[in-house]
Structure P
Amino acid sequence: MRIAVCHPQTPFVRGGAETHAESLVRALRGAGHEAEVVAVAGKWYPASELVHQMAVWRSLDVSESNGLKIDMVVAMKFPAYLVQHERKVVWLIHQHRSAYELWDHPVYADLSRQEEGPVVREMIRRSDRVALSEAKRIFTNSKNVQDRLWDSLRLSSEVLYHPSPTTEALLSMAPGGYGDYILFPSRLEGLKRQSLVVEAMRHVKTDVKLLLVGSGPDEGAIRDQIRLRGLGSKVSLEIGVPDKRLYGLFLEALGVYYGPYDEDYGYVTLEGLAACRPVVTLTDSGGPLEFVADGETGLVTAPEPAAIAAAFDRLYTDRKLAAGLGGAGHEKLREALPSWTDVVARIVE
């Protein structure tokens with residue numbers, strides 16, 4: 001089949017959504033299909049721009065290309081799933097969160113603070129109900145996203161996990177020893193909450209270190225926080241880390257931390273478990289909690305600096321515990337995670 005994977009692209013920004021779309025295209029091609037990412041560049045502010053982006057996707061003709069029929073579309077994210085096609089499958093990464101669960105959040109709300117926000121929110125919710133109901137099947141990338149969809153629009157879906165490229169690579173590698181640092185690789189932005197874990201490092205009682213890896217709009221603020229808090233000997237930040245270096249950091253870490261706010265899915269969780277590292281996450285982190293059970297496959301703490309610090313100290317003083325949690329998490333990951341062959345079979349069936 002000829003399959004278009006529809007994806008809204010924010011120029012100069014790369015994250016899990018881009019990796020997800022590109023990985024699906026590779027898997028579809030590997031299964032013998034013709035597949036391409038169909039991307040439309042856009043931005044999500046001001047509120048009126050959202051309406052424009054919705055109209056672009058709704059009016060986009062993906063029935064054929066260059067005179068040849070497109071047999072199927074897979075749409076993965078707002079507003080790409082507004083596209084129309086006789087065989088539309090949605091594999092939902094997330095809805096437009098600021099129109100739903102983040103609408104009135106005291107820190108992360110955005111749309112509600114704009115004059116046109118309430119009107120645009122209603123347009124989003126109405127169009128989502130129509131466009132998602134058109135889909136032949138709706139998959140979600142996690143149970144967390146599935147629950148949000150049901151709670152907001154009462155639409156049913158099927159959970160379909162998938163591996164990241166880094167997860168696949170780490171699953172094929174031998175794990176190393178358990179070092180003295182906690183690894184937190186992620187885009188540097190508000191919802192990932194790097195500032196919270198940096199603050200936690202003021203409370204550690206052992207010599208455990210924190211290594212942040214990534215880039216993003218919060219880089220300057222995080223560097224300032226490390227400097228102003230006098231944490232230069234405890235917290236380090238690496239930007240633009242190549243894959244080989246990243247794999248080594250995973251395989252030699254004491255543990256992996258991933259404590260975003262209400263994450264959709266969370267590749268970092270999978271990657272930590274693939275490397276046999278215990279994952280520390282938080283009670284309000286969403287997707288990671290589908291893989292991390294406290295005291296079984298990692299540690300789950302309250303989203304408070306002192307609690308996070310205590311979890312880090314616990315791993316530092318008990319390497320046997322770290323190894324046991326990491327090993328159990330690794331086995332759980334292998335049991336829960338389908339191969340891309342299985343993923344493609346479900347998408348196109």
Structure Q
Amino acid sequence: MQTLSLSRRTLLAATLLIPLTGCGDKAAPSSGVSGGAAGLSSANLLADPASYRGPSTAHLQQSGVRPITDSPQPKLPRVMVDSQGTRVEVTDVSRILPLDLYGSLSRIVFDLGLGANVVGRDVSSEFAEVKDRPLVTQNGHQLNAEAILQLNPSVILTDSSLGPWDVVLQMRDAGIPVVVMDSHRSISSTPELIRQVANALGLPDEGEKLASRTAKEIEKKIAEIKSAIPQGSKPLRMMFFYARGGSGTYYIFGKGSGADDLIKALGGVDIASEIGWDGMKPMTDEAFLQAKPDLLLMMTGGLESCGGVEGLLDRLPAIALTPAGQNNRIVDMDDTDILSFGPNTAQVLDALAVAIYAPTPKAS
């Protein structure tokens with residue numbers, strides 16, 4: 001899959017500058033069933049996923065980090081040319097600051113065994129092992145230069161998904177090695193991103209092991225999902241919908257956004273790509289009426305910002321006219337998990353697949 005153009009990456013960053021965890025609206029329960037009671041392998045699969053009515057929420061069964069080694073021994077110094085063509089020398093990984101829009105980089109550093117060396121986090125890094133680190137982003141995903149400098153990082157890992165870019169340049173001017181990774185995120189690009197991070201931190205062998213483990217887990221999970229879909233049934237027509245009700249921000253994610261890769265792995269048809277929707281663009285009523293999705297994938301915080309499923313359909317009548325809206329077929333997942341594309345990608349796929357193909361009633 002091609003790397004997103006700079007303009008498209010900039011669009012994504014601008015779109016998601018709004019905090020992922022709150023939008024000023026009163027939160028409402030997002031669904032009536034849960035997708036995380038059991039993994040897909042032991043779940044009670046629907047006989048006909050297309051006929052199911054009702055929303056569901058995907059929950060990770062296993063969310064903790066799984067370091068590939070307990071005693072990493074970085075081989076330093078590392079001299080490399082990063083994704084922007086900048087020559088960078090890394091001599092010290094004792095104080096690592098991984099920052100990106102998705103929280104992917106911090107998760108990779110932890111799974112490489114260097115979690116103890118991480119000194120700060122972005123707002124998308126919400127897994128338990130990193131939550132005690134100080135935030136260096138403000139107003140959602142804006143980098144805070146003062147907060148970064150206070151942490152005295154020995155190396156910064158980032159990409160072009162966060163801004164303002166002047167802050168990154170300021171860190172370089174301050175003498176901090178800054179390694180810029182590829183900002184494209186997809187299931188297929190995840191192993192290579194792991195290798196990029198590992199190489200920057202002097203752990204190429206550990207990176208290869210982690211990339212291999214991740215790729216094998218993803219491959220196995222995709223095969224498992226495929227086998228969970230009843231033979232002869234038509235693939236569900238899915239769409240990834242990004243909403244921030246408090247600001248009236250609504251985007252459809254299409255081809256090249258990473259959401260298309262996610263939907264394909266879940267055995268669905270990315271209907272946004274099918275109607276020619278490239279990247280991430282503000283929604284239109286016409287697009288929804290043309291696409292007629294059977295199912296919407298959403299971030300939990302985004303759905304809650306609209307007042308839950310009922311509030312979403314009241315706000316956006318065009319969605320209510322689609323099969324997804326008519327059947328309340330909306331699957332949500334935690335904002336920091338659903339597009340994280342890191343070492344836990346297989347677990348994310350598993351949780352979403354359960355919510356789609358084997359939803360179970362929530363405990364009362």
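Only the coordinates and a few stated rules stand behind these numbers; no lab work does. Being a predicted model, the structure only gives us computed values, none of them experimental. Cβ atoms are built from the backbone, for glycine too; each structure is taken alone.
Can you say which of P, Q returns 27 when relative contact order in percent (Cα under 8 Å, 6 or more apart) is computed?
Here the read-out was taken from Q.
Out of P, Q, choose the structure whose coordinates give Cα Rg over 2.2 N^0.38 Å equal to 1.01 when calculated. Don't skip to the end; give the middle numbers.
Details: P: 1.01; Q: 0.97.
Going label by label, the one that fits is P.
So Cα Rg over 2.2 N^0.38 Å, for residues 131-202 alone, computed for just one structure, reads 1.16; which one of P, Q is that? The partial results should precede the final answer.
Working: P: 1.62; Q: 1.16.
Working through the options, I get structure Q.
For structures P, Q, which has the highest computed value of volume of the Cα convex hull per residue in Å³, for residues 67-250 alone?
P
P, Q: which one has distance in nm of label points 7 Å out along Cα→Cβ at positions 59 and 123, as calculated, at 1.3?
Going through each structure in turn, the value belongs to P.
Suppose helix-only ellipticity at 222 nm (-39500 (n - 2.57) for each DSSP H run of 4 or more, over all residues; to 500) works out to -9500; of P, Q, which structure was it derived from?
Q
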